[in-house]
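Just so it is clear, none of the values below were taken in a lab; they were calculated from the coordinates. Source: prediction; values computed, not measured. Cβ atoms are built from the backbone, for glycine too; each structure is taken alone.
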Structure 1
Amino acid sequence: MMIKCLARFFSIFILFLWPTYAFGQEIRYMCYDTVECAAFTKLMPKFNEKHPDIKVKIDIVPFKAIRETLPVQLAAGEGPDMAALTDLSGLNEYYLDLRPYIDNQYWQKSFGRILDWYRDGEGDDRGIYGLHTQLTLTGAYINKTLFQQANVPIPVLGSSWDEWARASKKVASLTDTYYPMALDRSGHRFMGPVIAYGAQVFDGDKVILVDDAFAAYTDKFVSWFENGIMAREIWAVGGTTYKDARREFVNGEVVFYFSGSWQVKPFDAAIGGAFDWVVVGSPCGAGGCTGMPGGTGLVGFKQTKHPEAVAKFINFFAQEDIYQQLISITQNIPAHKAVAEKGVDYGGMSDTASRALEAWTGEVLKISPIAFRLQGYKYSQALFDIVAKRITQAVVGELSVEQAMMRCKSDLAKALANMN
């Protein structure tokens, strides 16, 4: 009887457990940014060498799948083991806490307050949930060649939005350029200028979004469309659809383009020597010269069957030497303190792109505390969606600026009530 029991035990072991040890644990990583996905793929042999028992499958999907499909999957207890996200705190309830598997002190020292962006903001000041793989910052690029052709002086650092608008309009007129200015259709992109203009966004612990400075900048922004200064086509879309002016800038059709640091690599590849372009950061106002920080984070999910394997993967890429290589390949601003201090060797880039990344790194020091707080706000994505929708309605004439401000307030109240 004893022999039969042992035989049965070992047969079960072989049937159910042996594949795990023989072939390793397989975990899935949902990735949307083709540059970052390629970087992880390139560095994967280093991970495999250290962890041969863990197999990682990288699923490359459209950003829309991350934004719309992934939350539905997670709510149903499904989805990948890991994913790249931009709504960093919005899905916090599904995150795997990495602390049992990592060196907490190292992570805190290396990534500091950025770790707060992944927490739920309600008494959670210790959880470690994600690796910030891309630190981004919003701000402006200009077509320097057009300024030179028009013989118009480039506004100095610290210039206001009004000064940049006047200069850009003059350059466009003298060079017959289609758009003086363009700003990505995004609530996140819009909030940088609003905060620089003096908007407070918060009143103590309460988010208010709209105040006098917010309304004043919106009024100015809408007037630029009416006066032919801002590219209307970029904002003439509905809902929360994101639209940028990358193609227009690359084609030399925009003088001043407000977007973000993630454009450096595609600009370097697409523009080449067609014209000179430079980073000029964010125009200034009563709230400083700030853009909005942000970026992409790699997180694991609670529903994974292999939490330790997921943590090992994320932690591997958080190590200084590997993280430095990741940032070098993706050509982004490092979020890792030591890597930022030592600098990154961005091999294979043009001098123009290298100077652009250096300029973006300098802009990080100008980030307003309000902008930093907003990026870590639990419901920031809902707020950004409200802004994009209502500002667009003011731009296309469906609402007055005053009506758009009232709708922003009422939308925010409803959204917060629903989320609570």
Structure 2
Amino acid sequence: MDSKTLTASVDDATDMKPTADSPQLSWYAEAGAHARRAFWSCKVGYMLDGMDTQMLSFVIPTLVATWGISLADAGFIGTMTLLSSALGGWIAGILSDRIGRVRTLQLTVLWFAVFTALCGLAQNYGQLLAARALMGFGFGGEWTAGAVLIGEVIRARDRGKAVGLVQSGWALGWGMAALLYAVLFSVMAPEIAWRALFLIGLVPALLVLFIRRYVKEPEVFEQARVAQQDAPRFTEIFAPGLLSTTLRAALLTTGAQGGYYAITTWLPTFLKTDRHLTVLGTGGYLAMIIAGSYAGYLCSAWLTDRIGRKPNFILFALGSMAIAFAYTSLPLTNASMLWLGFPLGFFASGIFSGMGAFLTELFPTRVRGSGQGFCYNVGRAIGALFPVLIGALSSRFGLGTSIGIFAVAAYGVLIVAALTLPETRGRELESA
């Protein structure tokens, strides 16, 4: 037996048998080598995904000053990124069922890294818009492929924690983007620094080398592929046995993402124009939101395995409703706003921590990628319309009231959908 065969045999044995030596070690120590490699590939991928995606928000003022574009033009770039990410996630789900989770993950990571770098080479608004839209296509696809992969390699009782910890990579990537922005703009002229920031976005392409060498397809997916007589079809998620689940899951994700965009898109504008608060543009407020987001991801990841998927969604939806009410209805000072940034990030972001595991458990292996990709990204596409609708409604009811209406409606839809869907905590995927 040569060394490569011996190494593979040891890894396979590690995957099949827990390796923890003491009971206080976490699920991670018991996951096995294969699962741990998949975990880090997905987590780092999503962290770099978050870093690349959040770069735009930091360079918008520079683009406005350098190119003379309007805020509406800058906002349109963000909208196109979200819409293309929804399409990318949808297509990546279909691909992951056809060509495999790992291969799709490689393609999407490479895609969003290359087009992020091309954003830094754009010479005008049109080129930047096109590059950013294509980048969004890849970042939406990476979430779908990674969520399905990690959901399938982790055992049922720990799936929520593992997938939630992968999701927490977004907050880390957001923080990395903020740090890179601060460093680059302190040592370079703004018209050069924004390009350098985007060019750094090519770094995630190196992750593909690790994934290609060390990460393999989940066993449950390989078994399903061997057993199936024909190629999976996307339309199967609308067959009588799955249609109801697909529609309700899409409503769940629409509520989560619609509520998130309703709160995070317009609150800064409302608090600046109506409340005349100045803390929102500070690094301290941003740090509070990012810290709250990371804490929310971690807490939700633990709770979704502890109390169940549905109660966790409802808990975080109610918390998000409360924070939306506090921001739009209570008299706030700059000091109180600073501290409210933490619960804003905690609830609005933490609600997504259990999403990947829940969607993984709702669909059979044959069409899991298609179902997960469709439901999550339909929610993203519809949720992306909420900021536009709030803007239109604000002329009649005021911005604060409009934010509250849409936030309550969105999270209300999520709660209703969660109540009607089955509880899947601990579900073995073979029986999904």
Structure 3
Amino acid sequence: MKINYPNRTQQPRIASPLELGLQEPEQLVLQNGSSAYLIKQGKDEVCRIDFVVKAGSAYQEKMLVASGVSKLLKEGTSTLNSKQIADTLDFHGAYFESSISKDSAVFSLFTLSKHLDALLPLFSSLIFDASFPEHEINLYLERQKQEFLVNSEKVRFRAMLEFNKLVFGEGTAYGQIASLEDYNHMSREDVLSFYNRYYQPENVYLIVSGHITDHLLSLLESNFGHQQGGQYVASEKKAFTQPINTRQCFVKKENSMQSAIRVGTPIMNKLHPHYNQFVLLNTVLGGYFGSRLMSNLREEKGLTYGVNTFITNYEHGGYFSVSTEVNVDASELALSEICKEMELLRTEEVPNEELDLVKQYLYGTFLRNFDGAFSLAERFKSVMDFGLDLGFYQKSLEEILRTDAKQLMEMARLYLREENMIKLVVGGMDDYASFIQS
């Protein structure tokens, strides 16, 4: 039988965009008032349960406490120690993970549906009955302290911390960064105080995705719906950000072979009418492997292994940033080329061929991001706190595909102005004094 292989010398035909066809999650209100959002999809008898708490680092009164609570939940309850918890998860082939951002802490359980009777009571006890043993806290702090010491020698890590401070403002809820000394001051009392205040039914919601049955719904009610709150106290109004004071910053790292470079500025969030057009602009500049910055700094000049641009969104602020690492003697050239690529986007329209390619890339990314119930849960979680639903993504895709080169250039003129950019170098430069003064 003759096999007709595709012709690899010809670009595939550009497909017409399709409707994403996203069905909104069903909302289930539990007896105690907590909400569970149900994403019923897939034939395999597996499910994922995400427990979301508005208890990110922005809400802590003492450094490290929010992340400490997030990481230490699984280290003990009033009836189980850390080994028993780990053994139970392993025995059932389940996976538990936690993550934390500036706004929220998220705890996820992945399991076969047939093990829910055994695992949901455990999951509930981890959230609402954590004991935070003193010895586990001490072990955690010692490990984190050593990790901090190792990471502090890396210019990339130092740049991440310094840029966060520059873009949001030192001492603000979003701009706070930990120091080595902070690891000596977090106590069990600090952890318990934060936990008891924020880990209450009034301050949480669940996202359940995958194989959802009536039996699972009854388990949600019995394990989460009967939890009583009453101790939750809303956080006082915080200063999440402040105006930028410094736009040029050099942090010298002795004997460093590389410099970490960050260029960026505060930017709008998902609610802004320009957001989706800026997503397209970001992708053209540095948001995929064939981007302009990657072509320039990596392919043409060989200055770096990789360069990327990011849009980071939080509930009360966000930023756009360019991130790369280069040899110290290439720091000034890399900064210059980054600014040059931004200037080109401000002054010249993106050719239609390039624009079509980037749009198709983003279209494919959208399709990948909604492949399966678990992916839908991730996407829903990322818009939920902005008061949006999954319909946001269909609107986003349509706006991106409608954007033309003239509109894209207007976005660059509005948001990629060099005088508004924070420029940070951590490592080495030949003429850092003039860089600071410029």
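Which one of 1, 2, 3 has helix-only ellipticity at 222 nm (-39500 (n - 2.57) for each DSSP H run of 4 or more, over all residues; to 500), as calculated from the coordinates, equal to -14000? Derived from the structure labelled 1. In terms of Cα Rg over 2.2 N^0.38 Å, for residues 350-405 alone, the structure with the greatest value among 1, 2, 3 is 1. Of structures 1, 2, 3, the largest value of mean count of other Cβ atoms within 10 Å over residues 86-93 belongs to 2. One of 1, 2, 3 was used to compute distance in nm of label points 7 Å out along Cα→Cβ at positions 206 and 238, and the result was 4.4. Which label is that? Computed on structure 2.
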